[in-house]
1. Matching task: 15.1 is the computed value of mean count of other Cβ atoms within 10 Å over residues 45-52. Pick the structure from 1, 2.
2. For structures 1, 2, calculate FRET efficiency 1/(1 + (r/R0)^6) of positions 5 and 77 (r between Cβ atoms, R0 = 30 Å, to 0.05) and state which one comes out highest.
3. For relative contact order in percent (Cα under 8 Å, 6 or more apart), which of the structures 1, 2 scores highest?
4. Compute distance in nm of label points 7 Å out along Cα→Cβ at positions 101 and 133 for each of 1, 2 and report the one that scores greatest.
5. Just checking, which of 1, 2 has the largest value of FRET efficiency 1/(1 + (r/R0)^6) of positions 53 and 85 (r between Cβ atoms, R0 = 25 Å, to 0.05)?
6. Upon calculation of helix-only ellipticity at 222 nm (-39500 (n - 2.57) for each DSSP H run of 4 or more, over all residues; to 500) from the atomic coordinates, which of the structures 1, 2 produces -13000?
7. Can you tell which of 1, 2 yields 1.10 when Rg/Rh (Cα atoms, Kirkwood Rh) is derived from it?
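Computed from the coordinates by the stated procedures, all read-outs in this text should not be read as laboratory data. In this text the structure is predicted, and so the values were computed from the model without any measurement. Cβ atoms are built from the backbone, for glycine too; each structure is taken alone.
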Structure 1
Amino acid sequence: MLSQHSRYALKALLHLASCNRVGPQPIVSIAAEANVPRKFLEAIFVDLKRNGFVNSTRGPRGGYVLTRPPAEITFGQVIRSIEGPLALIGCASQKFYRPCRDCPDEGACALRRVMMEAREQLVSVLDNRTLADATSDDFCVVPELAPAE
C-alpha cells in the first residue's frame with residue numbers, strides 16, 4: 001500500500017507540474033491546492049529536494065519548482081525514492097533484490113513467480129506514467145502576491 005508520505009509527495013509534485021511555467025510555488029499555496037497539511041509538506045519537500053525532484057528559492061516570490069520537466073519525472077521514480085522497491089517481496093525486486101531466508105528453492109517458488117508478475121505489471125504502469133501525463137495546465141492557481149510596500 002502506498003504510504004501517506006508518498007501520496008502527499010505525488011500530490012505536491014502534480015501541483016508543481018501543473019504550475020511548471022508559472023514559476024516558484026509557495027508552500028502555502030501547494031498545501032492548500034494539494035490538500036496536504038503544511039507541516040507534513042515541509043518534511044516531504046526536504047526529501048523531494050534531497051532526491052533531486054525540486055529546488056527552492058527564498059523571498060517574497062520564492063517557493064518550489066521542479067528540477068526537470070514534468071514529462072521526465074515518472075511516478076515510479078518518485079515512489080522508489082520514498083518507499084524503496086516496488087516489489088512486494090525482496091526476491092521479486094530487480095533493483096533491490098534480496099533472497100528470502102525461508103525459501104529452499106527460489107526457482108520453484110510459486111509465490112515468487114506471482115510477485116514477479118505483479119511487480120512487472122506495476123512497473124509497466126508507474127515507470128511509463130509521468131507527472132505531465134497526469135496534469136493539465138488548467139489546474140494551476142497563480143498565488144496572490146502581497147502588494148509591495
Structure 2
Amino acid sequence: MIGPLFYPFILVAGALQAIGVTMNAALRGALVNPWLAAAVSFLPIVFVFVAMLAIRPVPLPTRDDLAGMPWWAPLGGIAGAVAVFGGLLFVDKVGAGAFNGLLITANLLTSLAIDHFGWLGMPKHRAGKARIAGAGLMVAGIVLIAAF
C-alpha cells in the first residue's frame with residue numbers, strides 16, 4: 001500500500017515539472033549554450049541523489065539483482081533528459097501550456113501502449129474504450145491549447 005499521499009505527490013510532481021521546464025528555459029537564456037544549461041540543470045539532481053545515497057546506503061543491489069536487470073533499465077535517465085532538453089530549447093517558443101500539453105499527451109499515449117501490450121516488463125492493462133476516449137480528449141485538449 002502506498003498511502004494517502006500517493007496522488008497528491010504525483011500532482012505536485014507534475015506541477016513542478018511544468019515550473020521546472022520554464023526555469024530551464026530561463027537558464028538556457030542566461031547561459032546561452034543549451035548543453036551547458038542542461039549540465040547545470042542536472043548538477044543539483046546528482047548532488048541530492050548522491051547525498052541521499054550517502055545518508056541511506058541500504059539496500060544495495062546484489063550481483064543477482066544486477067545480473068537480472070534488463071539492459072535498457074539504466075537508460076531511463078536519458079529518456080527523461082530528452083524531455084528536459086526539449087524544454088530548454090522549445091518551451092519559450094511554443095509556450096509552457098503547449099509544451100507541457102504535448103509532453104504530457106505524448107507521455108499518456110505512450111503509457112497506454114505500454115500498459116496495453118505489457119512492454120518494458122509492465123503488467124498488462126487493457127486499453128478499453130474509456131481509456132481510448134480519455135486519450136482522445138487529451139489530444140483534443142492539446143490541439144485547442146496549441147492552436148489558441
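1. 1
2. Numbers: 1: 1.00; 2: 0.75.
Of structures 1, 2, the maximum of FRET efficiency 1/(1 + (r/R0)^6) of positions 5 and 77 (r between Cβ atoms, R0 = 30 Å, to 0.05) occurs in 1.
3. On the way: 1: 30; 2: 24.
If we compare relative contact order in percent (Cα under 8 Å, 6 or more apart) over 1, 2, the biggest value is for 1.
4. The structure with the largest value is 1.
5. Working: 1: 0.85; 2: 0.50.
Largest value of FRET efficiency 1/(1 + (r/R0)^6) of positions 53 and 85 (r between Cβ atoms, R0 = 25 Å, to 0.05): 1.
6. Only one of 1, 2 returns -13000 for helix-only ellipticity at 222 nm (-39500 (n - 2.57) for each DSSP H run of 4 or more, over all residues; to 500), namely 1.
7. Computed on structure 1.
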